[in-house]
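Heads up, there are several structures right after this.
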Structure P
Amino acid sequence: MVQITFVEHDGNRRVVEATAGMSLMEAARDEAVRGIEAECGGACSCSTCHVYVAPEWVEKLPPSSDMEHDMLDFAYEPDPQHSRLACQITVTDDMQGLLVRVPERQG
């Protein structure tokens, strides 16, 4: 299991255990992380799983696709450097200790 920390908007830290191969959104949804709505179920057709990736992790993750980049235009206060859609990040063993923040609200 890969431990990932979600920092909810109020500062509450949730350490979630995820299985490699699932999406970051699925891990958050399964553990009821507050602020991850995941309305489209992972189809990259909404921005309700928007997260901010910690600076030290940005370069360690695969780059976003053009479709993900376009969907981030609909996210609440996107940050060009740190915003990602959790549905588009597939958990790998190399992500042990990944830290992401959940925005105040979703798109």
Structure Q
Amino acid sequence: MIRAQFTLDSNQRITSFKMTGHADSGPYGQDIVCAAVSALSISTVNGLEQVVHTKPHLKQDNDNGGFLEVTGLDLGHDSQILLKTLLNGLCDIQESYPQNIEVKMFD
């Protein structure tokens, strides 16, 4: 199961997120949940860097259980739109595939 955790500040802005695990919803290369989560998270990080021109801190390990941690997130409006879109997309995937992804938010 993929576990996605978002940390929010007192103004409900996303300050960091972390994803661990694998969806295991299909064979390697055909796992649609993993593909969707990967596409959303990569697009978000690329948007933060290339569109909003921020430099979040990334830690990742695709080989040992799947791991992505993004910290040092910009709290500006444009960054938060991208991050909340990621959160909404992951929540939509969780609604359809609750056995493969769990999304949590922490204050």
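Structure data summary
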read-out	value
Answer label among P, Q for the case where mean projected area of the Cα convex hull in nm², calculated from the coordinates, equals 5.6	P
Which entry (P, Q) yields the derived value -12500 for helix-only ellipticity at 222 nm (-39500 (n - 2.57) for each DSSP H run of 4 or more, over all residues; to 500)	Q
Comparison of P, Q - label where mean count of other Cβ atoms within 10 Å over residues 50-57 is highest	P
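Each value in this text was obtained by applying a stated rule to the coordinates, not by laboratory testing. All figures in this text were calculated on a predicted structure; none of them were measured in a lab. Cβ atoms are built from the backbone, for glycine too; each structure is taken alone.
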